[in-house]
1. Comparing relative contact order in percent (Cα under 8 Å, 6 or more apart) across structures 1, 2, which is largest?
2. Computing FRET efficiency 1/(1 + (r/R0)^6) of positions 66 and 298 (r between Cβ atoms, R0 = 35 Å, to 0.05) gives 0.25 for which of 1, 2?
3. Given a value of 3.1 for distance in nm of label points 7 Å out along Cα→Cβ at positions 250 and 282, point me to the structure among 1, 2 it was derived from.
4. To which of 1, 2 does the computed value 149 (volume of the Cα convex hull per residue in Å³, for residues 82-273 alone) belong?
5. Work out which structure the value -1500 belongs to, where helix-only ellipticity at 222 nm (-39500 (n - 2.57) for each DSSP H run of 4 or more, over all residues; to 500) was derived from one of 1, 2.
6. Can you tell which of 1, 2 yields 0.97 when Rg/Rh (Cα atoms, Kirkwood Rh), for residues 162-337 alone is derived from it?
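None of the figures in this text is laboratory data; all of them are computed from the coordinates on show. As the structure is a computational prediction, the values presented were derived from the model and not from experiment. Cβ atoms are built from the backbone, for glycine too; each structure is taken alone.
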Structure 1
Amino acid sequence: MNVAYVYPWDVVGDPSAPDRLAGLGVQAVALAASYHSTRAATPYHPSHRVLDVPHPAFYLPVRPSAWSRLVPAAPTWTPEDAYLQASDALKAAGLQVHAWTVLTHNSHLGAANPDLVVRNAFGDPYPYALCPAHEDVIEYCERLVREILTVGEPDGLILEACGPMGFGHQSVHEKTSGADWTPADADLLSLCFCSSCADRYPPTTRATVRAAIDGDSGAVTIDQALGELADEVRAVRVQLSTSLRRRLIAITRGITSDLPITLHANPDPWAAGAFAPLPSGEPEADVLVANCWGDPATDATRLAHLKDLSTPGQRIGAYVLALPPRPADAAVLADQLSTYAKAGASEFHLYHAGLASPQRLTALSEALRQHA
């Protein structure tokens, strides 16, 4: 199965969108049900070309009775039931609709609830990052999934940011590159020391992290920087994602036992962000998807690692970038798809069918045909 990712506003108000997406050669659409803020091109829409999305939103009706402390915001730039409208149109075109669900990445809720966000070893908050060490955050994610399944009635569920976000984040006018922090520093700055996380680590962890970032330890990896603390800190970090993931899978299976569950995952135990750490696999998921936006050889290694962690019958997906810096070249894209397939990918998740130009969509469609 191949899956094209889109936003609700790519479909709502554009009668040509469902057939255009079906014509790509995909069997399903990953339709955003819960998504963070963005500024998006809409190159096909009859009413606009650029859409500003100033805050994260839930694209199904927000029913007050369904929520507790954390209540998602509704959109003002598209109808409040945009997911439902788009889903109906896509299904009418013969496409499956999988609910693309972004979980802990939410600057609206983080800004309003600073006690629930990730904080680094210096106490700096990351407002875009809800920390799943807090029960309120876990409960919000559970309610989010429950609402999507009961109201949205998707054909599949895709879980993104199913764990703690970290330091890396493309925020408004990002100004962090000049600090020349290393990849190890970025991993250290991704460790959370909020009120629920700090006491889970060995007592000297915060001081060790701060000294490593401010000093010149020469450590190439976070494991080297943490030294003898690494195993225990790593276990705490992985457990945050594991606990959240298993609770959401249990919620899903309790509502519908046979709905396909897709995880955006990374075999790296120190991973932070949209692709949560999954160093031991997850047998209860149906599809494990790895990010393939970088160097194809590096991406293939990550895919192969995820394949090694998979169970018999579990599918591996490659999250393929069809946007810059990838060229709008069918031959190049087909070659990359072949590389990912050899590494273990049995399906392609294509980002992004609403943002890509007509030339890019043509190249992507041709690449899929060449690979098939």
Structure 2
Amino acid sequence: MLPALPWAARAQAGAAERALPRFIAAWQRDGQQHIGQLGWSGATTSATPQLLPLQTLEVPTRAHALLQEASGAIVAVARRPGDWLVRWHPGGEPQWCWIEPDRVFNGHVLASADGRHIYTTETDLADSQGLIGVRDAASLEKLAEWRTGGMDPHQLLLDGDGSLIVANGGIPTQAETGRRKLRLDHMDSSIVRLAPQARGERVGLWQLADPRLSLRHLAWGAALRSGATRRWLGVALQAEHDDAQAKRHAPVLAVFDGQSLRAVASPEPLAGYGGDIAFTGSGFAVSCPRVDGIALYGSSALSADIAWQRLQPLAGAYALAAGADASGARFWVGGTQQAQGFDASGHGARLAPAEVGAIQIDNHWLRMQMA
């Protein structure tokens, strides 16, 4: 009977690990680019658990954003300026889509409210203007294009009324110079609202007072106030100031209440670079890899407005994923050395930080939805 006890303990530990969140992510390993699933090893039995690849697909260049479909398939798109989009059922053959020669992908993808279409942010290389590519959800074939009314569209989200919220990064580029930023004194970043039911007509545009702040990544937050239907929208910012001090002290978060857009000041220098953004359950977290931390924002007992709280240290903090789980975490951060879950206040969850070993997690990841 005694030999059965270690087996039972291992089985129990294995079940506990399988109950922990898994992630859909992009990462680099040994110079190769991958997308796939990450899961835990030793999380319940070791002082130094690891986050390891479970299912992987090698991709041609760096991936950026990812999407999980109801079928379990992963949709990923190349980092800007990108030329590929892929759908992959882990264990199956990938379905590749290559963009037209006069267009590039800008790194983000979104499913339509009815599931019939997939939206991609793109740039028209002829005039550097932004587009939303409207694609058939099954074939990935492009059916239409909608102008975003700006340059460098990056992330997009659906609002509750079915409209699209798009962050135009506003940074001028040219096809022959790739990711090189040009004429930053001509930046024109904005948040726009498009109406899919009206063939992508633009029905709203909002900008910050500082034109050198590029609006890039988006996350929905809580209701503006108790009983309200509108929610806070958090926007991660990247500063493009010529002056080094202005850039160092630039804000990394803006908030949008459906009517106005404003930057949120920070008393700490965050190097003007917000990597990813997530809703924590009580506010917003913005990863700041250039200062090795996560900037935390939320409301206070005296005000429902969103304001600075503190900086939580984590080396190379970048990819963020939101969602409560049994470990006590409300959001998860992938860094260059560790992955860590945090509660709504930004304190470490009960699970010990996981080493990420030989992989380098890229800009974004998602909590995997289990069937």
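1. On the way: 1: 16; 2: 12.
Sorting by relative contact order in percent (Cα under 8 Å, 6 or more apart) in descending order puts 1 first.
2. On the way: 1: 0.25; 2: 0.85.
Here the read-out was taken from 1.
3. Working: 1: 1.5; 2: 3.1.
Clearly, the read-out refers to 2.
4. On the way: 1: 137; 2: 149.
Value 149 for volume of the Cα convex hull per residue in Å³, for residues 82-273 alone corresponds to 2 out of 1, 2.
5. On the way: 1: -10500; 2: -1500.
The value was obtained from structure 2.
6. Working: 1: 1.00; 2: 0.97.
This figure was derived from 2.
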